[in-house]
Structure P
Amino acid sequence: MPSPQDLKDNISEYLREKGYKVSNYVNSNYCFDIVARKNDKILIIKHLKDLTKLNIKIARELKAISIITDAVPLVIASKDSKKIKLFDEIVYRKYNIFSMNLKTFKIVISRDGGYFVYAERGGFHVSIDGEKLRRIRESRGLSLGAVAEIAGVSRKTIYEYERGNIESTPQIISRLEEALGESLIKPQNIFSWKESIKLKKDKIMKSKSFKNEVERKVCKELHKIGFEALPLSRAPFEIIAKREDSLIIKMLTQRRKINSREIDYSKNFAKATNSQMVIVTRSRGDIAKEIKDEALVVPLKEISRLRKIVN
């Protein structure tokens, strides 16, 4: 069986073959392992052995980072939450994050994000082309009841299908397609992923994700100038923020050896997501010139000047 690192290398190599620019992050505590970009499409990927490892804390940060950077979060795993192997060509959803095995991932990427069947809450679902179903039914003089009898569902269900209000199952779609002689399954796309988050500033400021009061102060200053800012505990950087553009904020205010790998990871992430990198440090002299050229450096004593520096 391939090692986790071999699988991550496989994912990265395949993405590069498909024209993505890929950056890798080696730290099991992070909520992501790979960031990939192709034109305006960004994927933030976490690889796990099985979906039991996808807990609410990882999911929350993975989704928050994806929302702020206009990316799509993905989890690639071999087994589901019951440690049963994930089916091929099925996209699973947990915490509203797309999850799939490696084979399905490659198929979805080869289709430019397209997929047909997804699994959620213990069942398999497909999107039905309701408008097409209505056109076929009316052109053949079929009533809602007649089509419902074919599908083995109620008239109301067919009515809802035609209006795009509900989704169907592979079994029902198969019965309809066989009887009507037409394809009715509607492809879906991972790049249509959307989720909104309501960032309540008072709740954020009480968050336990802050490692110290300096991080809390930085978030407070960003809120003052109109940014939505979130503290992170599962990323190489400590704060992510967005107004019109996104900010990646790396804190270097503690009196300990600078972690150059985390700085490189933060730079790579900022570049991959078209974000501005900001480094908050004890003094400008703490940062090497090559880093200063790629990031805004804000000394700790100038935190209150973030308004002018960021603007």
Structure Q
Amino acid sequence: MVELAIRDHVRTSGGQSIRYSPDGSRFVSIGGGKFHIWQNNRVIITELLTMAHTNRPHFTANGEKLYIGTVIYDIELQQFIANDTDESTVIRTRSPLVPEASVWTPDYKQVIVYERFMATGSLNEDIYTGIRSRLSVKDGESQHTTAVLLESEQRNDYYKLEASEQVIVAGGHPAYVWQRETRAQIAELYAHKTKISDLRFYADGSFLLSADWQGAVVLWDAVTWSILVNWVAHENGTYSVDFHPTQPWVATCGDDKMIRLWDISDTPTEIAALQVDGTPIDIAVHPSGEQMVVAMDGSGMLFCDIR
């Protein structure tokens, strides 16, 4: 029998998007105009960063650098650096500007960026100014745009971004999939009835989880883009999903103030559940699979054991 048990609740601001380092010794939380780096369930570094929590952070394999938005943060030096090869160029601000949403590719060679910006154009000889939205691929070192995947004169909510070694995913409703090497669009994912609230690849990129604001969760084959399983995980909305690293389990949290663990080896079955005070908005399972951290809306971090 599997059980979820609260081990600690640390109240702090700035916790909406979370990610563990590969060895699990640290994790980062983003939100409230800042990010925190945690170790032993306590904040060790806090930095200001003008950004939305939809800029998903990534640690390097050795855990020494943090890729976030379009910038890189050196944890040991405790400063932002321009790129991963020329550490002599330091961004001389403690609050660099970053896009509304972004995700780095696993090899850190590219960053996928969703931006909105003011643009001027003409229509029937009339000059107008409006908001354009753009989803683009930037070179990770130079930050130059190498491809534009989507561009529109209207706001498109492609806030949720994910990338594997092979593909880029943006959702949205529906979700779109591009091949990284060719930039060709290879799939449109229409399983959800409303906008996607979260996306998460399995560690090797072979599966993708997607969740939506009505509570549905879908497991996709990330080669054929066929649906393997789908189910309703929470009432009113599933906010975040994550894979267990060693078991065929999925962790979810949602608007019903529940944290759930599902066995998806066959028909999705709830194997553990925990009701909490407040709303859990993001979830990350530790690389060991023995614990998880949950970002609580406005009330800090919840640390849970999986036993």
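No value in this document is a laboratory result; all are computed from the given coordinates. Quantities reported herein were computed from a predicted structural model and do not represent experimental measurements. Cβ atoms are built from the backbone, for glycine too; each structure is taken alone.
Here helix-only ellipticity at 222 nm (-39500 (n - 2.57) for each DSSP H run of 4 or more, over all residues; to 500) was calculated and came to 0; which of the structures P, Q was it taken from?
Numbers: P: -10500; Q: 0.
Comparing all candidates, it corresponds to Q.
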A value of 10.4, 33 was derived for Rg and Dmax of the Cα atoms in Å, for residues 30-77 alone; which structure in P, Q was it taken from? P
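Using FRET efficiency 1/(1 + (r/R0)^6) of positions 190 and 238 (r between Cβ atoms, R0 = 25 Å, to 0.05) as the calculated read-out, with 0.90 as its value, let me know the right label among P, Q.
Numbers: P: 0.30; Q: 0.90.
Computing FRET efficiency 1/(1 + (r/R0)^6) of positions 190 and 238 (r between Cβ atoms, R0 = 25 Å, to 0.05) on every structure in P, Q gives 0.90 only for Q.
Can you spot which of P, Q the value 23.4, 79 was calculated from, given it is Rg and Dmax of the Cα atoms in Å?
Details: P: 23.4, 79; Q: 19.1, 70.
Going through each structure in turn, the value belongs to P.
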